[in-house]
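Each structure below appears as structure tokens.
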Structure P
Amino acid sequence: MTDEQNRLQAVSRFKHLDERITKDLNDIANLAAQICNTPVALITLLDEDVQWFKASYGTEVKNTSREVSLCNHTIRQEELLIVQDTTRDDRFQNNPLVSNDPHVKFYAGIKLATKDNFAVGSLCVIDFEAKTLNEHQQNSLVVLSRQVINLMELHWSLSTLDLEYQKTQQQKLAIEASEIKLNAIFNSSKDTHILVGANMEILAFNKAAAHFACTKYKRKLSLGDSIVNYTDPQIFKQFLKSFFACAERQDD
């Protein structure tokens with residue numbers, strides 16, 4: 001896969017967040033706006049064609065076309081991107097979000113990078129007037145971005161574990177159901193069936209086998225008993241030969 005395909009695969013981990021994590025992310029967006037003194041703050045995911053707003057402050061918009069996303073530039077660099085006046089920046093001045101409504105004038109964003117180093121989106125702040133950020137505001141935005149990706153990755157890890165647990169439980173139920181069916185067939189059979197371990201110990205038996213042992217040997221079959229105790233002496237040697245021949249085939 002290409003780097004972009006791998007990045008999009010990483011983005012898919014975070015596309016479906018539950019209400020608890022969304023509330024926490026909205027709180028961080030709110031805090032970012034307060035610290036940076038901006039009317040808008042966003043936590044974005046950059047999918048193949050859409051920029052999703054996973055949390056926001058100051059806007060009700062839920063997504064934009066990725067083609068017009070200002071964060072396209074943010075995910076391509078390591079450092080905080082600050083654009084004091086978008087109308088004077090060649091990368092932004094012709095963007096519809098700048099030249100038309102809502103007329104974004106100031107932008108600052110830091111990419112959200114996963115532990116496996118895929119830039120999935122950004123934490124950004126926006127204003128409609130030209131401005132800049134002081135050192136404290138810049139450092140705060142970087143720290144908050146780390147908290148965002150940590151929360152998102154923790155949510156994804158817990159969700160993955162939960163799905164694996166549910167899958168394991170479903171497999172367990174399926175196995176138990178199969179065992180019930182097999183036991184029903186095993187016990188309803190009129191033929192004698194005895195399951196014997198490598199040391200000739202009895203592991204399982206059906207009702208027909210129990211009845212046979214009781215009738216033939218006047219003994220009650222018990223798990224862990226040696227099958228030798230229920231073998232006719234006249235065929236004992238042949239039984240041993242056949243038993244070990246089967247055991248050797250099992251090992252192969």
Structure Q
Amino acid sequence: MTDFTNKNIVVTGTSSGIGEALAKYFVNAGANVIGIARRQDKLEILKSELGDKFNFICKDLGEDLDNHPKIIDEIYSKFGAISGLVLNAGIQETKPLAVVKYESSVNLFNINYFANILLIKGLKKKYVAENGTSIVAISSITSKLGIAGLTNYSASKAALESAVRTLAIELEKYNIRVNGISLGHVNTGILQDTNLGSGYLEKLNNIYKQGLIEIEDVNELVSFLISNNSKKINGTIVKLDSGVSNKFGL
């Protein structure tokens with residue numbers, strides 16, 4: 001585990017799943033973690049568990065998007081320079097085209113794409129840590145795979161990956177790196193949902209011959225990309241999918 005003692009790491013979507021696990025991971029590595037999520041109750045539980053090393057801002061990132069840069073201002077004023085920003089918050093919506101609505105589509109893009117861009121916009125040069133700031137955006141292999149019902153979700157992740165490549169060039173002069181992780185299926189509680197069907201996990205296991213992605217795998221890769229160990233990696237989308245996308249020639 002890389003030592004992040006006294007580094008300020010901002011993680012979005014910390015009220016559950018990958019974001020919650022990342023908050024715990026970075027606190028255990030010595031970092032000061034600032035979580036952003038909309039579930040006050042979940043955030044308070046996490047605060048009680050992690051103590052002074054974890055602080056949070058309760059915010060629905062799908063609302064008041066033009067004020068998102070001010071969130072970064074607030075974090076800097078309270079905690080100082082930011083070493084890492086993990087853009088994990090997102091929503092997945094599976095809908096066939098026949099039931100897609102404009103309003104819900106815009107909401108999905110607001111959270112999965114625009115919120116991330118406007119948080120990054122808040123990173124002014126003076127807010128960047130002495131050794132630079134690393135941004136990691138959590139994406140999905142569905143950005144390149146054609147899967148029925150995931151039109152908006154896949155498009156939002158494809159947009160995010162394009163932004164990673166572009167912003168890496170634009171922000172390099174400020175000593176800010178931007179990379180992304182294209183995730184396959186992560187073994188979280190949602191996969192145990194009986195609504196997915198009894199054969200769903202079996203089908204996944206047949207595809208993921210090296211095993212589903214575990215939370216620990218995500219933690220380690222995010223940690224590497226946030227750390228200075230990856231200082232020569234910029235504008236890259238790293239696939240963490242047990243080689244599944246290669247089976248489709250991606």
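For which of P, Q does distance in nm of label points 7 Å out along Cα→Cβ at positions 121 and 153, calculated from the coordinates, equal 1.6? Matching structure: P.
Ranked by distance in nm of label points 7 Å out along Cα→Cβ at positions 49 and 209, structures P, Q are topped by P, which has the highest value. Could you tell me which structure in P, Q was used to calculate mean count of other Cβ atoms within 10 Å over residues 9-16 as 25.1? It traces back to Q. Each of P, Q could give percent of Cα pairs over 23 Å apart, for residues 17-128 alone, but the derived value 34 comes from Q. Taking relative contact order in percent (Cα under 8 Å, 6 or more apart) as the criterion, the highest value among P, Q goes to Q. Taking volume of the Cα convex hull per residue in Å³, for residues 1-80 alone as the criterion, the largest value within structures P, Q is that of P. One of P, Q was used to compute helix-only ellipticity at 222 nm (-39500 (n - 2.57) for each DSSP H run of 4 or more, over all residues; to 500), and the result was -11000. Which label is that? That value comes from structure Q.
Here P(r) over Cα pairs in 10 Å bins from 0, in percent was calculated and came to 6, 23, 20, 8, 6, 8, 11, 10, 6, 2, 0; which of the structures P, Q was it taken from? Clearly, the read-out refers to P. Which structure, out of P, Q, was mean count of other Cβ atoms within 10 Å over residues 97-104 derived from, given a value of 9.1? Corresponding structure: Q.
Only the coordinates and a few stated rules stand behind these numbers; no lab work does. Please read all numbers here as calculations on a predicted model, not as lab measurements. Cβ atoms are built from the backbone, for glycine too; each structure is taken alone.
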